[in-house]
Structure I
Amino acid sequence: MERTIWAFVFCLVVGWCNALSASAEEGNTAKAAIEKAVQSYVAAFNAGDAKALAALWSPEGVYTSRLSGDQVVGREALEKDFAALFVRLKGAKLKVSTESIDFVSPNVAVEQGRATVLRPKDSPLLSDYRAVYVRRDGEWLIDRISEDEEVPARPSHYEHLKDLEWLVGNWIDQDGGAAIKTECQWTRNKNFLTRSFTVSIEDRIDVAGMQVIGWDAARKQIRSWVFDSEGGFVEGVWKKSGDRWTVTSIATLADGKTGSFTSISRPLDKDSFGWQKVSRIVDGEILPNIDEVVIVRQDAQQ
């Protein structure tokens with residue numbers, strides 16, 4: 001009798017596990033099908049194919065306009081609406097980032113994500129959306145889409161600064177007991193590069209400071225600002241010539257004296273760059289140039 005009961009329990013457990021396995025497999029298959037439908041939607045939009053785009057909707061599909069609140073219902077109306085949209089946004093391209101896909105039932109799923117419409121002569125249009133998919137005859141179709149209010153694109157000056165990306169990382173210039181360590185990183189949205197530095201002699205930090213490098217949109221040039229622990233500050237203008245970057249700088253020392261200099265940097269490889277300082281003048285006095293030194297990536301030394 002006991003043997004029969006255990007056999008019965010075993011069959012129940014195996015059946016339950018098999019059901020879970022089958023359910024998980026079906027869920028993964030359905031999710032992959034929806035992801036493919038999203039890709040097809042993007043491809044049809046970027047091809048400007050209103051008919052193919054409307055075919056990805058259910059016959060009773062409903063799109064609610066984010067701007068007017070009006071609803072477009074049915075494939076025929078959707079196709080006309082898409083065709084008019086492609087005329088208004090000629091050359092526009094769509095990018096979609098899916099954040100989640102949740103199943104309400106075996107035949108209904110909700111996809112949430114962010115859409116970006118890239119326009120040739122205007123700023124991008126960004127929106128968060130919620131799409132309801134229904135399964136009809138084994139095919140996942142869009143039943144309705146709603147969008148949140150347009151999210152403005154965050155401005156970034158990365159395009160103007162990307163040639164300086166080689167500066168990112170931890171660097172060291174060491175000579176005997178003295179060392180200059182620099183750590184460079186992007187700020188959020190890559191609008192600025194920040195470089196923190198310390199000058200140490202043996203185990204004692206002598207000077208520390210921070211440099212900020214950014215794009216001056218008014219002057220159309222790369223500029224930098226340095227502030228050190230002694231109370232001095234430096235303003236510089238960056239220019240690229242071949243593989244060299246020159247920074248023409250004006251300095252104000254902590255005691256009120258002023259000066260100027262030009263620093264020259266040139267990447268040698270991914271783990272090192274050359275740096276020198278020339279045309280040094282402090283309070284009207286010409287100072288000797290600093291010969292080029294090789295600064296190496298700190299990680300490469302370990």
Structure II
Amino acid sequence: MKDAVVIWQFCDGKPGHDNQSRGLVEALSAIRDVEIQMLATDAAARAVLDWAARRYPPAAGYPDPDLIIGAGRRTHLSMLAARRARGGRIIVLMKPGLPLRWFDLCIIPGHDSPQQRDNVLISRGALTRLYPERDKDPASGLILLGGPSKHFVWEEQHVINQIASIVAQEPARAWLIAASRRTPAEFQRRFVSCNPELAKRLSFCQETDTDWLPERLAVSPVVWVSEDSVSMIYEALSARARVGLIKLPRRGESRVARGIDDLLDKGCIVRNEDWQMGASLTACESPLQESRRCAQEIADRWLSGL
């Protein structure tokens with residue numbers, strides 16, 4: 001058996017994508033010793049040229065990969081060029097825009113309605129990073145905000161009103177509101193302007209590094225997430241939190257909306273208006289452990305012989 005499994009992790013610079021691949025790599029590292037090489041995604045034209053020439057200069061000096069992992073369509077051509085030049089198996093996260101047969105394994109959320117194939121592994125939502133095993137702080141609460149998106153209309157006053165009602169109903173909880181890169185820059189000022197007294201009982205935070213969210217989710221028993229932030233909904237569920245949904249108007253039906261409706265139907269999350277009418281926030285009966293489950297599937301398929 002090899003001392004370490006060599007993983008080339010391709011990153012496209014989008015935190016949501018890179019955290020998915022990082023979550024899978026962390027889960028694999030809990031099963032086997034791994035050696036991780038981080039690689040930035042090349043421009044499409046450069047990747048095609050490298051594929052044609054059977055070379056991959058960005059990884060010169062790196063050991064040959066056993067696994068090549070990436071999330072996001074911008075990573076696909078670079079991963080294909082890397083495999084053609086140096087070998088290894090490609091694991092792509094989320095539904096690729098290229099033919100499924102080009103990849104060794106495609107881990108695709110069920111709400112994307114993937115084909116049934118030997119090289120397709122269906123996940124419950126997006127993969128997430130692993131969360132520290134910590135006791136929850138019963139007095140804390142976390143509100144995670146997204147922003148304008150192609151699937152939902154960001155009605156800021158509607159969001160402000162929902163947050164105000166949540167905080168007013170649980171005044172003893174220490175609430176932290178976390179904005180994301182998509183949250184409008186003026187949101188905090190407008191919230192304070194609309195709710196000056198309520199705002200005194202809140203803390204606002206702009207995420208500063210990739211470890212911040214897992215650390216906060218590990219200790220937060222109650223998490224409210226704006227509906228556009230589907231990846232954060234799955235992260236909160238993976239952290240065993242009780243999750244509420246801050247509703248937004250939809251721009252029509254989409255795969256993202258279907259995924260959220262599935263979570264609502266299964267009772268994993270609760271709408272704000274239903275909670276205000278007496279519905280309980282309860283932890284999901286089967287906490288999501290998709291990164292661990294998928295990592296074990298990969299280990300069973302390929303790593304026992306390495």
Structure III
Amino acid sequence: MDSQTRERIDSLIHSNDVILFMKGDRTQPQCGFSARVVQMLDSVVSDYETVDVLSDPAIRDGIKEYSNWPTIPQLYVKGEFIGGCDIITDLFSSGELHGKFGVEPPERVQPKITVTPAAAAKLVEYLQRSPGKGLQLTIDAHFDSNLGMGPVSGNEVAAESNGVTVHMDLMTAQRADGVTIDMVEGLNGPSFKLDNPNAPAPVNQIMPQELKQLIDAGKRFEFFDVRTPEERQTAQIPGTRLLDQETAAYIGGLPKDTMMVFHCHHGGRSQQAAEHFRERGFTNVYNLAGGIDAWSAEVDSSVPRY
């Protein structure tokens with residue numbers, strides 16, 4: 001690493017109390033591990049900075065050497081290197097991450113999980129073949145579930161059903177109440193099926209003409225532009241608000257049933273942003289299909305196309 005890159009990293013770390021080197025940014029993480037850490041930090045601390053290593057190859061390679069740590073994301077608090085996703089998850093589950101910010105950890109609520117007799121029989125068989133390991137359930141921010149065998153650290157939340165103990169990290173436990181684990185027959189033989197009643201409703205797609213009708217009817221909703229400031233200078237839809245960190249904090253204070261519409265150029269980036277907030281419990285989230293380009297073509301030709 002050259003001295004200039006080292007100085008840049010050193011300055012970033014020591015000029016911010018909390019800084020996360022990640023893929024993407026706080027509003028639009030670009031990998032599952034970064035998204036997981038962002039969600040944990042969001043639930044503990046409101047004010048922190050992120051650095052998108054994808055947009056700066058020198059920082060991306062340099063931070064690995066600087067920290068002597070091979071993976072991204074990486075978290076620093078008051079100049080101290082905390083670790084990557086796995087370590088942060090363990091600290092979050094134990095409550096130690098909350099302690100670093102002087103915050104009380106959330107109550108360790110034990111979710112009710114049902115393991116059907118058919119699933120229990122097979123899981124007991126797998127556990128007998130895996131000495132020293134326990135059954136681990138993870139439910140990520142997308143509510144995608146994974147069931148597997150792994151070491152038990154002692155910080156997990158545990159729930160028992162039909163003689164089977166399910167171990168979960170703290171975030172999974174908060175998403176798992178009411179989960180049923182069953183065994184079903186498929187084309188390739190028997191497999192496990194997880195039913196989670198907590199999974200949020202999907203992001204709705206709204207067509208430009210539909211959105212125009214809502215606006216004309218005086219429907220109240222929040223309308224966010226997830227493009228870059230430079231794109232917004234080129235063209236914008238009246239009544240929209242640029243999605244930056246200040247706006248993200250504003251959204252965090254809205255009621256969870258607030259109708260929110262996101263748009264970008266063609267609909268891809270705004271879909272990601274909409275999913276991000278859906279995962280944080282918002283239940284009335286829309287993506288403008290085709291983005292501002294479709295809006296210009298179908299609703300308002302005075303909006304420049306680019």
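Structural remarks
- Identity of the structure behind 18 (criterion: relative contact order in percent (Cα under 8 Å, 6 or more apart), calculated), options I, II, III: II
- Which of I, II, III yields 1.10 [Rg/Rh (Cα atoms, Kirkwood Rh), for residues 60-139 alone, calculated]: II
- With mean projected area of the Cα convex hull in nm² derived as 19.6, matching label from I, II, III: III
A short reminder: the numbers here are calculations on the coordinates, not readings from a lab. For clarity, every value in this text was computed on a predicted model and none was experimentally measured.
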